[in-house]
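Just below sit the structures, each encoded as structure tokens.
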Structure 1
Amino acid sequence: MMKVTYNHSVVSSNSLLDLVNELYPIGEVKECRFLVNGLNDTYLVKTPREQYVLRIYKAHWRTKADILFEVELLIDLKGKGISVSSPVPTKNNEYLYDLQAPEGLRYMVLFTYAEGEYSEAEDKSEWFGEEVARMHLAMDEFKSEHTRFEIDLNHLLDEPLQNIRPFLSHRPEDFNYLETLSVVLRSRIEELSHDLEWGVCHGDLHGGNVHFHEDTLTQFDFDCCGYGYRSYDVSVYLWNKVMHKEKDAFENKNWTLFINSYQRIKPLYSTELSAIPLFVAIRDIWLMGLHTGNAPIWGAWQNDHYFNEHIKFLRNWCEAQGIVVQNQAISG
């Protein structure tokens, strides 16, 4: 019989229920439900009194050092009064648990539950902007002995392009556009880089990773955190508000409230503000690279319609922002 290999296996919820009961001092677990097959596998864990989120990192996605950095960051932020979904220690006061899966070693971490829900309300955008600024200020003093990948231009542009390339082999003109645009974006960011703040970032502040509940706000899902450009971090919120919109819909009140309230707490230099539109385009290229890079696990649904939508957005956004691709220069 031919031996097969595994890209990804799904751990049984029933077996995890028993395991969580054995490992964590949280009371008797009554339910463990598989929620999401995303960048990692996410489960909802319920006791009679509380809810928790169990994350099982996919094999070969994050190193042990990467995860320990994330865990330490969350503990540090919680200690500084930033409301985040934080890791829960085991009975042995450890945060990572090793799971042997058919595809290789995986790590498991239990997190507190972020009460509430996502909101598009304008007052929530303003509140979120203030809290992101406070989080960035709190992150300035964070130190870890564990290494973590950087959210640099290699991570945001070079690696994604390598993932995208095979999917556009039948559309060389479109891939050439993405390559040329990436050169333009890299060049402009490098010109500004001396005036761009570099520090620990959440990495995925699109607005869906924060829950609002009564008078509380809780941020979660720091899986994409790392050292990077702070202007990139805030640009992700704008990207989420304008992605796939038509050119006449790029002005967004939620974004205006978010960035204005952010700057009341933590002002941005003019160069950082000018970099944000560039990072919006960079974010969309990164996302395409993320999707195509994970096609062996998620499926190769990145078809012509998918690329049509993303490339249309990038062309419209660049035109609206004065990002000139043809001559590899930026105006405005």
Structure 2
Amino acid sequence: MKKNYWFLMLFGIVVMILSACGNGGSGDEEAEAGDESSEADPGASVVLDLSIPEPEGAKFDIAAKAMDEKLLELSDGEMSIKVHYNNSLGGEREVIELMSNNSVDMAIQSSGPMINWGQEFALFDLPFLFENLDHAHAVMDSEIGDELAQTFEEATNVKVLGWVENGFVATSSNSLIDTVEDVEGMDMRVQENEIQIDTWEAFGASPTPMAWPEVYTSLQQGVLDGHSNSLATIQTSRIFEVQSHVALIEDRYQPGPIAISKMKFDSLTEEQQGYLEEAAEYAVGIGRQANQDKVDEAYDFLIEEGVEINDDVDKESFMETTDPVYEKWGPRIGEDLIERVRNFEY
């Protein structure tokens, strides 16, 4: 009996550890594990479970609920979406894998894990590829975004219905960053991402790949000099408590796919598929506006907290250092694809 007791205890501990390890970070890295979910419409006969890495009320939740509202309207109450928060169905890479075998229906999350299924998706980490949000939106809504979606579908059996976003990143520090010379020698946290490492090395900094849960303490203790993230995450993760400056370098733009298991999509009637596609298209604009609203709110909040925000960074000085990044990654991503994005008229 005692042996069985200790076996059960050990088994339970292993299960808890594996569950904790299964949760990956979101693109803007503010999510924590949890099992909350929204309520699907009780009258719906088709309920789609949708995973997001963020808490209720965050930008992806606003997009998901807008999609649910439109889907209910179009289907006359037949179809509804149940949102699962805080990576409760699995980390972002895991959720893609689960959608690919029809174990999870849908997700709205960052594009970060997509590189695991194709070098083309490293496009989103190239420095200064997108000039501004209008450029980024035009590209993602064009045939280029459609081609990337098709490439991803063929690699994963996961269909992309539209693109929302995490947007552009800002850089926190404890000193003014105005030109690329200001980051020389700084210990900068990056995600565990080869292009981000190459980019900050090109800037002259010392990039340190680090898991998100360690970042706040490392900034607080001076192990790191700064990091890049969305303004909204700098607010919600309270980075402003340990970093006094923010520079809007905006070197990296990250979209967020609205995705569905291809097997789940194919199981719907043609009419239901049309409703879902129309609802996703409706949610794209709302999701992008929700992200901008969160960024604007964070900007005002950080100013009130005494953070000095430099929104007039000499971006040209940073851009001039990035040729080695493009020389290394161009052949991997596709020179033609990069040029199409760079020269896209909007």
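Only the coordinates and a few stated rules stand behind these numbers; no lab work does. Keep in mind it's a predicted model, so treat the numbers as computed, not measured. Cβ atoms are built from the backbone, for glycine too; each structure is taken alone.
Structure above, values below:
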| item | result |
| --- | --- |
| Cα extents along the principal axes in Å from the coordinates reads 65, 59, 42; which among 1, 2 | 2 |
| For 1.00 (FRET efficiency 1/(1 + (r/R0)^6) of positions 74 and 226 (r between Cβ atoms, R0 = 30 Å, to 0.05), calculated) the corresponding structure among 1, 2 | 1 |
| Computed 1.7 for distance in nm of label points 7 Å out along Cα→Cβ at positions 114 and 322 - originating structure among 1, 2 | 2 |
| Structure from which 1.00 was derived, FRET efficiency 1/(1 + (r/R0)^6) of positions 242 and 274 (r between Cβ atoms, R0 = 41 Å, to 0.05), options 1, 2 | 1 |
| Relative contact order in percent (Cα under 8 Å, 6 or more apart) derived as 18 - corresponding label from 1, 2 | 1 |
| Winner on distance in nm of label points 7 Å out along Cα→Cβ at positions 58 and 106 once structures 1, 2 are ranked, highest first | 2 |
| Structure responsible for 20.9, with mean count of other Cβ atoms within 10 Å over residues 170-177 calculated and labels 1, 2 on offer | 2 |
